[in-house]
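Colleague: Multiple structures follow.
Throughout, read-outs are computed from the coordinates displayed, never taken from laboratory work. In this text, all values refer to a predicted model and were calculated from it rather than measured experimentally. Cβ atoms are built from the backbone, for glycine too; each structure is taken alone.
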Structure P
Amino acid sequence: MTEPRVLVLDADPLPRLDRLAGRASILHADENTLASRLPEANVLLVWDFLSDAVRDAWPGPGPRPEWVHTASAGVDRLLFPELVSSPTVITNARGVFDRPIAEYVAGLVLVFAKDFLGSWELQRQRRWQHRETAKVHGSRAVVVGSGPIGRTVGRTLRALGIEVALVGRRAQESDEDFGRVHASESLPELLPRADWVVCAAPLTDATRGMFDRAVFDLMRPGAHFVNIGRGQHVVEEDLAAALHEGRLAGAALDVFATEPLPADSPLWDAPGLLVSPHMSGDTFGWRDDLAEQFLDNFDRWESGRPLFNVVDKGLGYVPNVQPAEPAPRTQQTQQTQQTEQPNEEGGTR
C-alpha cells in the first residue's frame, strides 16, 4: 500500500512530525512551489498559516488534497470559492490557543485598570506620584464571539469578578456558562454599559469591519476595547479617531489589517493604545502543541475515524460538536457531522 503523502506549507521552525516516520511521506513546499506540489498530496498541513499561498495555488490543474489542516484557529485565509466548493475537508487548531489568549486579555484588563503603563512611565521619569486606580471586580464586559476562545475569555474575566455578556451570531436563551448568549443585534443595548469590550469573533462577511465609528460612539468614554480576533474586524482609522477624541479611555490591538503594522501607521501614536505583534496566543511550546494536535488528527484520519475540528465551510468556523465514535471516514460524513447550536470560533490564531 502506498504511503499517504503529507504536504507541509512550511514556516520556520518546521513542525515536529517524527510520529509519521514509516507511516507517511512528508513533502515540503513554500509559496513558490506549493502549486506544483499540491497534486501529489493527500493531506495539506498549512503550517505557515499567515500565508495566502493556498489561495493563490489551489485553482491550478490536477487533483487536490482531501484534507487541509491549518495551524490556526481562524480559517478566513482558506475560505476562498475554489476550496469552499470542493469536497476537501478543512480542520483547524481550535483548542490550542483558548487559555493563553484568555490570560492575555485578563492581563490587559489589569494593566488598564491598575494603570501599570502609567506607573512604568512615572518610574522612567523617576517621579513619585500617587494615584487611584479602578476596581475590576464589579465592572462589566462584552465579549463578542461565543466560540471556545470567547468563552474562555469570558470565564477568565468572570473569575476576576467581572460581569460578562457573551455575544454570538444568534441568541441562546439558556447557556450553562453565561446564562444566555446575546445575538449580535443586541450590541447597541449592551455596549453603553460595558467597561470592557473584547472582540474574539470569527472573521466572516458579517463581522468584517463591525467595529467602526458607529460602534465606538455607542461605548462610554471610560471604556476600553480589546481585539484578539482579526484585524479586519476593526475600522482602524475609526478606532484611532475615537482615541484621539477621548471617546474611549484606551484600547489594545493584537491583530491588524496589515501585518506587520507599517512603521508609518497612525496607530503607533494613538493615545491609550497598546500594540502587540499578533502574539496573544503564543506561549512557550505552542508550536509543539500545534504539531501534536495535527498528529492526533492524522491518527484519526489514517484509521478511518472522523476528524476533530472540522470547519463548516458555509459558516466559516467549527460548530461546537465533536464526532462520535465509531464512524466511517468519508468526506461527506466529515463535513456533515456537526449539528445544532453552532459555536463561533475566533481569536487571534
Structure Q
Amino acid sequence: MLSAVVMSMALGAILGNTLAPDKSLATLPIALMVIGTAIASIPAAMLMRRYGRRFGFLLGALLGASGSVLCAVALHEQSFKLFALGHLLLGVYQGFANYYRFAAVEATDPGHSSRAISLVVAGGVVAAFLGPQLGQWGRDWISGDFFVGSYLAQGCLSLFAFALLTGLRLPPVAVARGGDARSLGTILAQPALRVSILGAAAGYAVMIMVMTATPLAMLGCGLPGSSVTPVIQWHVVGMFAPSFFTGSLIKRYGAPRVMQAGFVLLLIHVVLALSGNEFLNFLSALIFLGVGWNFAFIGGTALLTQTYRPAEQLKVQAVNEAAVFGLVAFATLSAGWLYNQFGWATLNLAVLPLLVVALFAAVALERRQQSVPAAA
C-alpha cells in the first residue's frame, strides 16, 4: 500500500501540473487521495466490525487496483478529472489499509503493541525505493503514453497485496472484550486521547503539505526532474526506517516524549527548508521531515491504544482516523494554493503554529502523567 502511495506522491503533483486546466489545481489529485483516506476511515471500521479485518483489507486492495487502472486510463486520455478520481480511489485504499497497524496490535499482547505498530509501519522502508522506482520503470513501458505503465504496475502491486491478504487470520473484531464501552464523550474527555489525535494529525498534516509541494518547488527552483526521485526516496526512508527502533524508544521514554522529539525534528526541517534552494537543502529538510513524522505519528498511535478498552477500539480508531486525515486533507488542499500564491518559504512558515501547539500539548501531557503518581 505504501509503495503505491509513495509513487503517487512522487508523480501526482507533477502529472497534475501537466493535466490541470489551472496550475493551482496541480496538487488536487494528491489532496483527493488524502480526502479519500479520510472519508473511508469510518465506513472501513464499520465494514470490519461486521465482516472482519480480512474482508475490509481485501476490499481496500481491490479499490487500490481500480484506482491505479483509472489513473492509467486518465493519462492515456489526458483527462485531469479521471486522474483526480483515480487518486481518490487510491486514498480509499489507504483508508482501509491504515488499520493494518491496529490489526497488528490485536494480534499481539499489550506489552508489545508499540513494537508491533513500528514493525508494520517499517514496511515503508521498502516503499521508499519501490514506489519511486515503479514510476521510473513504467515511464516508457507504453510508447507515447508516459507513466501509464507506472500506474499499471502500481495496480499489479495492489493485486499482489490482495493475494497476500487472503492468508490473513485474525479473530473477529466484534468479539473484543474488556469492560463495557463508554460513551464517546467520556472517551474524548481523556487528555491523552486528545493529545494523541492532535499529535498524529499535526505531524501527518505538516509532512504531507510539504511533501506534496516539494516536487513543484524543486522544479520551480531550476533543479532537474531527476533530482526529485532521490529526495522523495530518502524522505520516505526517514519516514519509515526509524520504525525499527521507535517502538523501543516509546517503551523506554513514553509516547509523549517521543512525540516531542518528533515535533522538534519537524521544526528543524523548517529551518533547513528556509536555508536555501539547493539540492542538499531539499534533501536534508525532507529527511528531517520524515523522521519527525515517524516519531509524531507512531508516538500518537501508541498513545491512542492506551486510551480505550477493547470493546471501544473500533469506535475510537474510526474517530482518530477521520480526525487525522481530515486535517491532512485540508493541509494537502492548501499546499498547491499556498505554493502558487506565496512560494516555498511561506508554505514552510505556515506549519510553525501547528507544530508549536502540538509540542506544548505533548509536554503538558507528560508533566500531567508524571504528577499523577506523585499526587497519589
Structure R
Amino acid sequence: MKTSPRLLLVALLAVCGSVAAPAGAASAASLPGMVLTSATATLPPELTPLATGKRIQYLTTDANGTLIPATGLILTPKTGKKNKTVAWAHGTTGLADQCAPSTNQNVFWPEARTAVAALLSRGWTVAAPDYPGLGTPQSHPYLVGAGVARSIIDSVKAARNQDSALSTQYAIDGHSQGGQGALFASQLAPSYDGNLVLKGTATIAPVSNVDALAPLIPGTPGQGYLVMGLYGLSAVDPTFNPNTVLATQAKTKTSVLTTGCLMEILASYQNLTATQLLTGGALPAAVVAKLAHYDNPAQTAPSAPILVVQGSDDEAVPQFITHDLLLPELQAYTQPVTYTELAGATHDSAVILSADAVATWIAARFT
C-alpha cells in the first residue's frame, strides 16, 4: 500500500512527538492505526508455543485528538488461526517508558499471560497495546480513559493493516486500568473505529467511580495507585499540578515514578499515613471532580454487549465499586450486561480464574 508524501511526513513527525492532524479531514481520519515500524518480538515463554509476535509502533490519537505514536504487540496464533481480532488491554504497569509490556516481560503480568493464552487458543489474533506514553515521548495519561481507549481501538486497526486477512470484527478484553479503557473504547467505537465492528467488551475488575474510590485510598497500601492517578490527570490537564496536593514526604518519593514500575511505586508509598501522602490527609473536592470527569466510564452509552467480571476479595477495586455503582450505570443503557462475581478472587486472580470463561463469552459474540 502506497502512502502519500504528505501522510508519510505526518507519520514521521509523529514518531518524534505529537503532531496536530493535517487539515484534510479524510487524510487525518486514515492515519490512526497506521503502522510505522514492525519487528519480531520475543514473547513470554507461556505464549511462545502459541503465537508469533511483532512489536509495532503505530499512530493513534490522544484524548484531544492529536496524532501521537504508540507501541504494542500483535500476536498471531500458530495454529487454528481465525480471522477475528481481540484487543488485550493490560492492567496497571506504571508510568515510565520501561513499563511497556511489549518490551519488559517483568510487567507482562502472569494473569495477562493467562488471559492472552486463552484468546490465542481460540485462534484469534491478539492486539496488545502498551498505551500512550509507555515507550513513547508523551507522558502516560494514567486512567484517562479516552486516550487509552483510542490506543486500544487503533491497535486493532494496526493489526488489520499488518494482516489483510483479518475481518472487521473485533472484541476487547481488559483488566483493571485496561478494563476501564475497554469500557471507554466501547463508548467511543461508533464514532472512532471506522469500518470496524465491535462485537463485545469483557472487563475484569475495571477502575470506575473514582469519585467514590479515590477518597478511600489515602492511608492504605494502594496509595501508589492514587499518586499515579494524580500524575495521569496532570498529563491532560495543564491547570493541575500534583505537587499542590501531595504532602512533603510523598513529594520526596516521586522519583520512583520514573525509575520504577508498579511494584516499586506501590512499595514506595504503601507505608505512608494519609497526612504523609496528601496535604490535610484528603483530596480536595475539586480534584476528585477532575478525576471523575476523565476517569469514570459509563458516562455515555456502550456500543456492544458487556461482560463484567469481579472478584469478591479484590483489594484494588473493591467489589462494591463494581457491583453497587458501575453495574447499575451500565444496565441503565440498552446494551446487554452480564455480571460474573468470583467468590474469593482477588484483583489479579480474577483474571486467571475467568480466562476460559471470558474467551467462551467472546466466542459467542463472534458467532
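Colleague: Taking Cα Rg over 2.2 N^0.38 Å, for residues 128-191 alone from the coordinates of each of P, Q, R, which one would give 1.11? Don't jump to the answer; show the numbers that get you there.
Modeller: Working: P: 1.30; Q: 2.02; R: 1.11.
Source structure for this number: R.
Colleague: Quick check: 1.0 is what I get for distance in nm of label points 7 Å out along Cα→Cβ at positions 240 and 256, calculated from one of P, Q, R. Which structure matches? Please report the intermediate quantities before stating the final value.
Modeller: On the way: P: 1.0; Q: 3.2; R: 2.2.
Computing distance in nm of label points 7 Å out along Cα→Cβ at positions 240 and 256 on every structure in P, Q, R gives 1.0 only for P.
Colleague: Out of P, Q, R, choose the structure whose coordinates give helix-only ellipticity at 222 nm (-39500 (n - 2.57) for each DSSP H run of 4 or more, over all residues; to 500) equal to -26500 when calculated. Mind showing how you got there, number by number?
Modeller: Numbers: P: -7500; Q: -26500; R: -10500.
Computed on structure Q.
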